[in-house]
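Following are the structures in question.
Please treat every number below as a calculation from the coordinates, not as lab data. Model, not experiment: these values are computed from the prediction. Cβ atoms are built from the backbone, for glycine too; each structure is taken alone.
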Structure I
Amino acid sequence: MSQRVRIAIIGAGAVADYHHVPGIHLDPRAELVAACDPNEALLAKRRGDWNISKTTTDYRAIAADPEIDAVIICTPNDTHHPITLACLAGGKHVMCEKPLGLNFKESQEMFRAAKDRGLRHMTAFTYRFAPSMRYLRHLLYAGSLGTPRHFRSQRFLDWPETSWGWRQSKKLAGAGDLFDMTIHRIDYAQDLMGRMVSITGAVAQFAPRNITPQGEPCSPSEVDDWSALICLFDRGGVGVLEGTTLAKGYHYDGFGHDWAEVNGSEATAVYQLKEPNTILLGKHGQSLQKVDVPREFLVAPGSPRDPANGVPSTVFRYDLAWEFVSGIVEGRDCVPGFDHGASAQAVADGVLESFEKRTWVQIPGAL
C-alpha cells in the first residue's frame, strides 16, 4: 500500500479518544480521516480534538466511503455485529472493541465475513500489548517457567455504584463485568495457556445502579458486577479467573488491581497493570522478585512509540493501532483477530450457561 491507511473511528467517545486515536497519530503509515457518532455535539468537538473534517452520524456512510480504508469500532456492544458486517461489505478492514458480539454466534459470523472477504480483522484486547504481559508470554513459550500448570487472574476495580448507562442493559451490553473486564482475562489466558475446553462459572450483582452519577433515579442494572470461572485448558493446565467492580480500596489511580500469573513447574511469573514495565518472577524455594521488562518487550515490534513517554499503564494501549495498521500494510493477520474475539466470547457465553444450569460446560472449538 503506497498511501497512508485512511482510518475512520465509529463511536467517538472516551475509549476511542483514550486508546485508539493517540496510536493512529503516532503511526506515520496511518491517517485519521473521519469519525461517526450519533451525538452531533460530540462530533463537533472531535473535529477540533482530532483535527478531522469528515464526520457523520450514519455508520453506513463510513462503510460506503471509498476514501476510507479501515475502521475502528468503539460503539455499544449490541451494535458491533451490524456495523462490522456493513463495513466489511464495504471493503473496510475492521478493528472492533470487545466483546466482539453479544454472543458467540454473532462473533463467529463477524470472523467468517472478514475471512471470506480477505479483509484484516482485529479484536481490541488491550492487555495483550502490556509490556509485562508480552514478556511473561515470552518467558512461558521459551520454556523459562517449565511446564505451565496454573493460570490465575484477578481484576478488582473500585468503581462508583451509580449507573453505567447503556452498559447496565442486558439488551445493549449482553453482560456486565463478564463482557467488559473478565473477557480480556479469558483472551490472554487462552493466549498463554491454550484453549479453554471446559469451564464452570458464576456471575452476581450487588449494586442496583438505580441512580445516575448526577443523582437522578434511573432503571436499575440488569447485568453482573462480579464474575468468575474455573477452567481446564487443552494443554493440561487449569485456571481461576475473578473480576469485580466493587472492590473497595482497590482504586490505584483508576487502574484498579489487575494481576495475572502463571505457575509453571520451574517458576512463577506475574503481570500487574499498575506496574506494566516490570514482572514478578520466582523459582522454587525463592520469593517473587521484581524484574524489569527488557527494552525489546516495552513496545510492539517496529512501533515508533517511546516507552519512556507517558503513563506506563496507559501508553502501551496505543500499540493496538500499530498492530492493526501493520496487518493491513503487511497483508497478514492482525493479532488478536476476530477468531480470538469469538473464542473468548464462546467462553463468556459458557460462564452464563454454566451459572444458569449450575454445571460444567464444554466450550466449542470450531469457528
Structure II
Amino acid sequence: MSPTPIRADRPSPVTHASSLDASSWTPSRDGAGPAEIRAAFEGLADRMDERDLAVVQERIYAPVDSAPTVAAIRRDVLAARGLDESPVTFVCNRAPGAGLCAGVHLLAVRPGAGESVRTVQAGRFAGRELAWEQGRALFVADIAASSGAVDPLAEMFESAAAALADRGLDLRDVARIWLYVADLVATYPRLNSARDEVFLAAGVMGQDGGLLDPPASTGIQGVHPRGAACFADLLAVSSSSGVRPFEPVRPALQPEAWEYGPSFSRGMTVDLGGRSLVTISGTASIDKGGLTLHEGDHEAQILETMRNVASLLHVAGVEAPDSGLWTLYFKDQAAWEAWLRLERRGDVQRAPSAVAVFGDVCRDDLLFEAEVTIPG
C-alpha cells in the first residue's frame, strides 16, 4: 500500500545512475484534514513518478481513530492512478498536534538496468523486494501478533523468522528491525528474552550468549490499528558474494546496547546494491555505563539524545543529517513542551521529515527517543 508506480514491479528501463530516496510529508501546524492528506498522497505519488522511484518501505503515523480515513484516502489516490496498493505499516500513536495524520515516511529506489522492485509474500505477511545482480533486500511490513496469541512477543519474532525463511533468508540477514509494543515498559524484559530466543536459534547469538553484530533496532511503545499487542517491520539483505552487506555503526558516546542487555546494534550501514543506507537505532539519554542520564529532566534528556544521534551519524559519515527520515518519540506532554522550548531557543532543530508522536521508551525514566534512516 504505497504510491508506487506499477512499472517498478519489473526491471526498469532507466539506464542512468540508480538512487536511494527518502521522501516524507508532515502536516501544517494546524493539523491535517482530508483535503491536505489527499494532496499529500498525490504529491508523494507525483514525486515517485517524476523521479522513476519505486517505494520499498512506507510508514504512516496516524491516530487509531483516523487511520481508516487516512487509509481510504490513500487507497482512492492510488486507484485513481491505476496503481496497486503495496505493503504499509500504520503506527497509531497519539500525536502532539491535531489532525488526522502526523506524517508519512517513504523510502524508495530508482531501479537501474537489470534491477527490480516487487511486492512479495513473506509467510503470512507482505513485503517489498529489491533485487540486483548480486543480491537482494527484503522489507517486510506490519508483522503483527495475532489477537489470540498466548505469548504475542514470541509469536511476533517467530513470525518474522518464518517470513524470512519463506523468502530464503533468516535472522542473520536482518540489518534493521522496528519493534512496536503496546505495553512496552511492563513487557520489555520479555521482549528482550523473546528476541534472544530466536536469535539463539538463528545463529545471531552463539551458545555462549555472544552476539554477531545484531540488527539495529527501535523498541518503542506502538499502537496498532487493529489492536495487536505488538508488531514489527524489518529489513533483511543478502549478497551472492557471501559477504554480509551491512556493518554496524560503532557508538562513540554510548556502549553498544548488547554490552549491558538488549540485543541490538546502535546503528547499521547497509549496502543496497551500491546504494548506502544509514539507519540509526532508537536512541535515548543513556550514558557510557548503560544507565539513564538526566533522570526527570526533559530538556537535558532531549539534548543528550540528539547529541548521541549526531555522534552516530558522524561516525557513519553522514554529511546531510536532515535528508533522512526522523521519528521523535515523546513520553508525555511535558517532554513535547520541553522540545518546543529548546526549539524556540535554537538548541534543537527538527529535520523537515521529522514526525513527532507520543510513546513510552523502554525504561520508565527515559522521556524521549529519536531514530533516523538516511541515504548515505
Structure III
Amino acid sequence: MAQIDAFFKLMHDLGASDLHLAAGNQPLLRLRGSMERVKYKTLEHDELKRMLYEIAPEEKVKIFEESGDVDFGYEIPGLSRYRANFFNQKWGMGAVFRAIPTVIPSAEDLGLPPVIVKLASLPKGLVLVTGPTGSGKSSTLAAIVDQANRTRRDHIITIEDPIEFVHHSKECLVNHREIGTHTRSFAAALRGALREDPDIIMVGEMRDLETIALAIEASNTGHLVFGTLHTTSAAKTIDRIIEMFPATMQPQIRASLADGLRGVVSQALFRRIDVKGRCAALEIMLATSAVRNLIRESKTYQIGTVIQTGRKFGMQSLDDAIMEHLLAGRVDPNDAYSFCQDKQKFRQYLTQPPDDFTDV
C-alpha cells in the first residue's frame, strides 16, 4: 500500500471530489465544492516528492521532470480511480487528484433529462458537453457513453488524457486510448480512429484546431462523436470553435459544423442545500434547422431565443434550469446568482443583492 493511499481512503470516507497536495501547505480536500484542510502536518517538498513518485509510472516521472507537469490515471482496486496532475510551484512540487468513481453513474443517478439519453442513440453527428472545470462534464459524458454501450452493437473508441471512467464492453466493443501511453496526441488518435472502424468516438477534450477539425470531419463522415469544451453556453461553444480557425477557413467550418452538429449540453454544478451532495443545471441545445441556419449565417447571438422556443423538443436554457433548482429549494440563491446569465432575474431571491461593478 502506497503512503498516499491513506489520503485517498479519507477522500472516499468523506465523499471529497479532489485531493490537493502542495509543498509548503497542509493537504486539502474539496468537499461539496469548498476547500477543507486535513489535520496533517505541512508537507515538505522532498517528502511530497517521494510520496508522489511512489505511485507515478516511470515514463510519467520522466515527462514531469522534463516539462514541469504531467497527467495520468491512478487506481486503487475496490476504492476508486483518480485523475492525477503533478506540477511545480514556488515552494516545490504540487499535485491534484480528482476522484473518478469505479461505478459509472447512470442518467437516472445524475438526474439527466430524457433528451440527453436519446443522444446516445444518434446514428452520427457531433455532440458537445461543455462547462467550466469541475462542472461534471465527464460524468454526463460517461452516462451517455454507458447508455450506448448497453443498448447498441457498435465499436466505441474513447480518447482521453488520462483515461477516467472505464467502460467494460457490454453490447458494444469499447477500446480506451490514453494520450502519452497509447497514442501521441488527440489529433493522432483521431486520425487513427478513422481507420479503426469506429461507430462512436469520445474525445476527452477538444483542445486545439486540428483535433476540432478532425472531430467535425468524423461527424460528417458517418460517425457519432462526443467531445468536451470549457465553454459556458451553447452559443459560446459554437463561437469558440469557429474562432479557433483562421478567418479564411471560418466560412467552411461554419458550414461543416452546421451539418455535423447534433447538440450542445452546457452545465454548471451546484452544492445542494436540501440534502448532502451536488446537482447539475443543464443548458440543452439541439441542432434543429433553425439552429443550423443561425450557425451558417453567423447569427449565434440568436441561439438563446431558439432554445427558449424549442422547449417542446427538450431544449432548455441554463437560467431556466437554475431557476428550477432554486424554486425547488435545492440550491442557495447566492450560488444561483453567481452562475446565472440574467442577473436581474435572480436578484429578487437574494437577501442582500451584491453591488457588482462588472454590471455597470
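Given that relative contact order in percent (Cα under 8 Å, 6 or more apart), derived from a single structure, equals 12, which label among I, II, III identifies that structure? If you can, show how the numbers build up before the last one.
On the way: I: 21; II: 17; III: 12.
It must be structure III, since only it matches.
Can you spot which of I, II, III the value 11, 31, 33, 20, 5, 0 was calculated from, given it is P(r) over Cα pairs in 10 Å bins from 0, in percent, for residues 106-249 alone? Please list the in-between numbers first.
Numbers: I: 11, 31, 33, 20, 5, 0; II: 11, 41, 35, 12, 1; III: 12, 44, 37, 7, 0.
Clearly, the read-out refers to I.
Distance in nm of label points 7 Å out along Cα→Cβ at positions 178 and 290 computed as 4.5: which structure among I, II, III?
Label of the source structure: III.
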